[in-house]
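Next up: some structures, all given as structure tokens.
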Structure 1
Amino acid sequence: MKSKENTKRKLIWAIGEIIRIDGFDSLSASKVARKAEVDRKLINRYFGGLTQLIEAHIVENDYWMLFADHINGIIKSNIYPGSKELITAVLQNQFSYFISEKDMQRLILWELTTDSPLMKSIHNARESMGQKILELTDEHFQKSNINFRAIGALLVGGIYYTVLHTIYNGSKFADLNISSEEGQKEILKAIEQIVG
């Protein structure tokens, strides 16, 4: 059993390495097996195919997938006194995770630049997770003309765009150097101001 788990870990690792070096478009079963130094047949045996192996890699590296159980636990436990605090914490954590995790950055770039049934499925799973969080905001904004779902969409999209733009086009965005600790603190503060 230990050997099977080791082989699965090697295959998931190989996916990440190939993506990091050559990009998502270069993935193939034979290339992954070669990188992991295992028989190609094991991809099908342990994962059902290359798509499912890629999905396993994504689930291990996607912010929303990684923290789905944690966020569900927070929602059920009422750790946060209100929806504003929870939303603020989730978005601030997303920003901090996204700016530091190259694999997640590559996943989002791939999702934005390809027509992939797999990425559509991952996106739908993220939306389902987000729906649970957004339902908490409904009561708070019920008697106002604020559509927090639209605000949330802009915040999540803004986090992705700001980080990716800064990484690929220079360290400043709107005159903030988000590569610096000070710039990152300003973004985190802005998230709190917008949600609050």
Structure 2
Amino acid sequence: MAHKSFGNFSVKTDRKVFSFTAIDFETANAFSPCSLGLAKVVDNQVVEVRNWLIKPTCFPYFHYYAQKIHGIYKEDVQDKPTFNLLWDEIKPYLENTMLLAHNASFDINVLRKTLQYYHIPKPMNSHYMCTYVLSRDVWKESTKFSLDFLCNQEGIQLNHHHSDSDAEACARLFLKEAEYLNVETFEDLKKITHRRYNKV
């Protein structure tokens, strides 16, 4: 239950708030992550933003086009840990929560394939939703739904294709979407949009 402040005291309200983790992967090829960013949201507030550079499973190979997009090169990650060595640090952010990503099918696929590669169990009790898909419910007349376009439209700061910035922008975009749709829980969001959330 949330609290509203009035002068020097607060009262309880029935307003519910969102808590979740937004994620973004940058990859060296189609599915091998070289960077992970996340933004942890508690009670509608971004409370933590993290970023890891990751030595990808395909190292030293980097696809030219991927490098051109995110600017990460093999020299940047040659001394960085592989994903399995980072998992104990990352896992608490992904378990028992809703995960959000812009174009979530890509990011969740990267997560699944990387966990499978290292024979790591999926995080427990984790579901995901896509802010790209939700944006089509919010801005129905728009012809563009990319993260950079929507952030520019909504005044959200973004350093695009830097995974920590993308994750934080995704989190703030979702809070805008929820506000525009006038929803306060994920269950309400599911009912209004008729879009289900899936297990990781």
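Here are the numbers:
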read-out: P(r) over Cα pairs in 10 Å bins from 0, in percent from the coordinates reads 8, 31, 31, 21, 9, 1; which among 1, 2; value: 1
read-out: At a computed 1.15 (Cα Rg over 2.2 N^0.38 Å, for residues 36-123 alone), which of 1, 2; value: 2
read-out: Read-out relative contact order in percent (Cα under 8 Å, 6 or more apart), computed value 19, structure in 1, 2; value: 1
read-out: For -25500 (helix-only ellipticity at 222 nm (-39500 (n - 2.57) for each DSSP H run of 4 or more, over all residues; to 500), calculated) the corresponding structure among 1, 2; value: 1
read-out: If distance in nm of label points 7 Å out along Cα→Cβ at positions 28 and 92 is computed and equals 4.8, the structure in 1, 2; value: 1
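Just so you know, all these numbers are worked out from the coordinates, no wet-lab data involved. Bear in mind the structure is a predicted one, so any value in this text is a computation, not a measurement. Cβ atoms are built from the backbone, for glycine too; each structure is taken alone.
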